[in-house]
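Please go over the structures that come below.
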Structure I
Amino acid sequence: MLLAYIDETSNTRCYRTVGLVVRADDVRPFAEQLDAVVAGAPLKSMVRARISIYRQAFDVTAQHAEGIWVEGLDRKSFRDRYAGRHDEHVTTLLHLLEKLNRYANRRGEDLIVIADEHRTARSAQAALRQARRERVWGYRGKPQRIADTVYFVSSAGSRLVQAADLVAFLYQRLADGVDRNERAAAANKALWSALGNVPVHDRLWEP
């Protein structure tokens, strides 16, 4: 059994949905090690202290994650082409689920999907149910490996959704060159290097 933990990230140019895939046997030790990282965090919010905590969290993530999937879109192109007919979050989520289902199918594993709570949760769940019966916009094929539905939870209650959030946040900063300060950019690249052994599958769709 595989589990995918999902969160979204965006700026004015791009909207992305990010999935962190973990084997079921790794979920408990992954969460426990993240708990230990948070428990050891200093109360002071100094920059160096925060970077140290992030680095530890990424080190733990690298030990347990099977892969990272990123599905993004260009927001202006999407708005211009679809003019409110489709939601960017549901769209990127369906694109991501398609890729995750394909990966799970290749592995011969079923997949449980847990995502950060979002206002479009019911729409996304309905689209996934529909995709099991017929072709829907934004999803090719059938989600035969995805177990039941997408479970939307508060990130405050899930260490692994928090890990997906960290990955999503840092990925977008690096991909879009957000940091103009050279020291900040270098620090973020160093943090990302902790995930060097984790395969990253990313796409930015420009409709």
Structure II
Amino acid sequence: MILSLQKPDLASVIESEGITLRQRGRTLWACCPLHGERTPSFKIDPERQQFYCFGCNNGGDVISFIQKYRGLSFKDALRYLGIEQGPLSRERKAEIELGRRKKAAVREFRAWVNERHRELSMKYRCLMRAKELAKSEEEYRRNPYACMEKLWEHYLDVLEEGSDKEKYELYQLDKQTREATDLSHMEVEA
């Protein structure tokens, strides 16, 4: 009888081991924890739940990662990860669902950080180009977006170098602002 195992999220497990991951496109990267290096060559594909290191040629799933990283047997790696064999209890199913929701929220947050940074960078570059082309400071100040310069600089600083807490505060503020200015739910009376 073959049992289907509920594996924990690979990126979450790797981060819980104290390894910092950086997102590049759809993949996550880190310096390989399986061998010493300075340049990130350890790639994680969150969709496929697989990792591969281009430096030491190790790869696999969350179980094989823990086996290699912790030096454990397959069974011990399952125990370490808390993977249950057999039918899942209601509590475990609820725990798994909560974990999925948390992972989805983290993915949404990371996507927001990347998208907002891209959007603000583009707007800021356009504004700086307009400032460059303006014949005077007064002409530049007539630009309707000139008043946003300092705010956009601050947001870009937070998105580029701020802590996760600062980025999350900015995310919450942005979310509240968008909800407050969303008029799609209002009915118009004629």
Structure III
Amino acid sequence: MAQPTVPKYMADAPMRAYLAEVTGDVYEERIDQTWLNILRYYFPRKDFGLERESYPDDPKVSKKKLNVCVTNVRQGRLQKVFFIESKRFPHKAENNADWAQSYRWSVHTGQLEDYILRARRSSGYRQTVYGLLAIGDHARFYQMRMTGGSEKLTPYTDGGLGGQPLTTPLNINTDGPEIERILDAISATIRDGDNDF
């Protein structure tokens, strides 16, 4: 029987140490650092930049900061294309292994959506952009389409899901292959310039 493939982000000792730190009492900063380091595997420097504590728009306008974002160059301009907002574990996660299924993720998606809209208004609607909301050791993926004047964050959809939106939270420790598949798909779509839908 074939051994399951270990995702790139789980193969190295430093990353395993980051993942081990994402426990119930961890501060948001450790979750940010973990995702920043996960993203390095899927968004290579020759095509992308990674920013931590980045302003979504002009810092003279707002002092709000993103936790982490991925940038690329589109139409000759540096663009924010993948936005990551992290939160620490909710209190109800203690003693409840299934907390992520019943958690009201919508409490925080508005903040992620606001950051994306600020960045778009500042630099233009040049491409479909992506978002990730990480709460504790779980994450949900989102997208905001470029076309149709969309200013709504929706669950991520790709061909590997048969065109169905991904609405299930994924655990960074137990759902690694699915997280890797999604990150690879998002990275390839952006790199190939196919995120113009």
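Every read-out reported here was derived from the displayed coordinates using simple, explicitly stated rules and does not represent laboratory data. Worth saying up front: this structure is predicted, and the values here are computed from it rather than measured. Cβ atoms are built from the backbone, for glycine too; each structure is taken alone.
In this comparison of I, II, III, the computed figure 16.3, 58 for Rg and Dmax of the Cα atoms in Å is attributed to III. Taking FRET efficiency 1/(1 + (r/R0)^6) of positions 91 and 115 (r between Cβ atoms, R0 = 25 Å, to 0.05) as the criterion, the largest value within structures I, II, III is that of I. Looking across I, II, III, the calculation of relative contact order in percent (Cα under 8 Å, 6 or more apart) that yields 13 traces back to II.
As an exercise: Kirkwood radius over Cα pairs in Å, for residues 99-154 alone, calculated from one structure in I, II, III, equals 11.7. Which structure is it?
Numbers: I: 11.7; II: 13.1; III: 12.0.
Going through each structure in turn, the value belongs to I.
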